[in-house]
Structure I
């Protein structure tokens, strides 16, 4: 039987270390929640999973919730477990949270040629400034 630590170990080389670290962190958050309510993390119904999503909505941003849900979905798929995230109640719960709390992320100002010229003018003449100008 594949343990969760063996599963994360099996991801090495296939995923970036930061992705594995995020997967592990997101899974541990979820597993701790399941343990608190005595649920099996790999055999949970969609209504209970929707409760998990709602509880995250009490303290986390919608971006964090979406990242955790995406991580868990990948873990469920890779472990060939039932994926409650694909069920309508979970999908609708996320949509409700997004409508209630979600704010569109602000678009970064594009780096135009004019801004680039202004940035180059403020670079110093030392080695760091020369490097910055080249970049």
Structure II
């Protein structure tokens, strides 16, 4: 159909002639209400954004001289975060001369990772970033 015929047909129906595939040979056009078409596109995009899961990174702070009960409470909190689908950043800050006890800090991190091994897996192993020991744990993917 020629362009003039298509435009006349669209004007008769009081609709718009929309170019759907401009790179095709010949170009493909549709006769439709352009406002409704744009509205439907926006609605579909909004639905797609709603269904996306945005992963957040939650932080848990530990110390070298943490007691067993305290580490259990923090592990339970971390496992709740992991169940919700969020990542957990575990940081252990060294103050003053505590940096000399880096091995003790690694032991605390190992104990913590053992406590939450059911709900998460270590994404980034413990390593120093300045005065802190950082570890990132991601939720386990269920198949």
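Values as computed for the structure displayed
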| read-out | value |
| --- | --- |
| If distance in nm of label points 7 Å out along Cα→Cβ at positions 90 and 114 is computed and equals 4.8, the structure in I, II | I |
| Relative contact order in percent (Cα under 8 Å, 6 or more apart) - structure with the largest value, from I, II | I |
| When distance in nm of label points 7 Å out along Cα→Cβ at positions 82 and 106 is computed for each of I, II, the largest belongs to | I |
| Structure from which 0.85 was derived, FRET efficiency 1/(1 + (r/R0)^6) of positions 50 and 122 (r between Cβ atoms, R0 = 41 Å, to 0.05), options I, II | II |
| Parent structure of the calculated result -13500, given that helix-only ellipticity at 222 nm (-39500 (n - 2.57) for each DSSP H run of 4 or more, over all residues; to 500) is the read-out and I, II the choices | II |
| Origin of the derived value 10, 32, 22, 14, 14, 8, 0 (P(r) over Cα pairs in 10 Å bins from 0, in percent; candidates I, II) | I |
| If distance in nm of label points 7 Å out along Cα→Cβ at positions 18 and 34 is computed and equals 2.7, the structure in I, II | I |
| Mean count of other Cβ atoms within 10 Å over residues 26-33 from the coordinates reads 16.4; which among I, II | I |
| Label whose coordinates, when FRET efficiency 1/(1 + (r/R0)^6) of positions 42 and 74 (r between Cβ atoms, R0 = 25 Å, to 0.05) is calculated, return 1.00 (choices I, II) | I |
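Computed from the coordinates by the stated procedures, all read-outs in this text should not be read as laboratory data. Just so it is clear, the model here is predicted, and its values are computed rather than measured. Cβ atoms are built from the backbone, for glycine too; each structure is taken alone.
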